[in-house]
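So, here come the structures, one by one.
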Structure 1
């Protein structure tokens with residue numbers, strides 16, 4: 001069986017992941033780049049009289065869902081944790 005590289009490790013406290021390889025950090029940097037780029041376009045949408053929900057909020061929600069999906073597929077199994085089990 002092929003060894004699977006874990007891009008995101010499960011957090012020690014709480015629920016979620018953190019990046020553990022350069023691939024994971026690259027995904028986070030790309031997510032932040034696109035999130036900020038979409039957010040900076042909000043003022044142009046407002047000035048043009050466009051709908052902010054469809055132009056800003058919805059793309060950011062979809063972007064966040066894609067990030068969570070990538071973390072789920074390339075990371076450890078998520079679950080509530082409270083410290084290391086001994």
Structure 2
């Protein structure tokens with residue numbers, strides 16, 4: 001269901017505008033996170049901004065990830081992270 005809404009959103013407003021909105025939403029999350037360290041925001045506000053970013057990320061996937069490369073790269077990066085976490089110090 002969500003994919004259909006995302007596709008309709010892209011069709012209605014176009015890819016260039018949705019890319020700009022994605023940048024704006026990521027910026028708002030960045031701002032909320034920096035405010036967290038100054039005790040000027042709430043967890044609820046950060047969760048709202050995360051939701052906005054996740055919605056825009058799904059639209060970006062539709063626009064750019066036609067061969068599931070995001071999932072491939074994500075698996076590779078998680079594997080690398082796992083290796084770093086479990087690496088023993090010599």
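As an exercise: relative contact order in percent (Cα under 8 Å, 6 or more apart), calculated from one structure in 1, 2, equals 32. Which structure is it?
The read-out comes from structure 2.
Give the label, chosen from 1, 2, of the structure having the highest value of distance in nm of label points 7 Å out along Cα→Cβ at positions 18 and 66.
1
A value of -27500 was computed for helix-only ellipticity at 222 nm (-39500 (n - 2.57) for each DSSP H run of 4 or more, over all residues; to 500); which of 1, 2 is the source structure?
On the way: 1: -16000; 2: -27500.
Considering all the candidates, the number was obtained from 2.
Read-outs: derived from the displayed coordinates by stated rules, not from any lab. What you see is a predicted model; the values in this text were computed from it and never measured. Cβ atoms are built from the backbone, for glycine too; each structure is taken alone.
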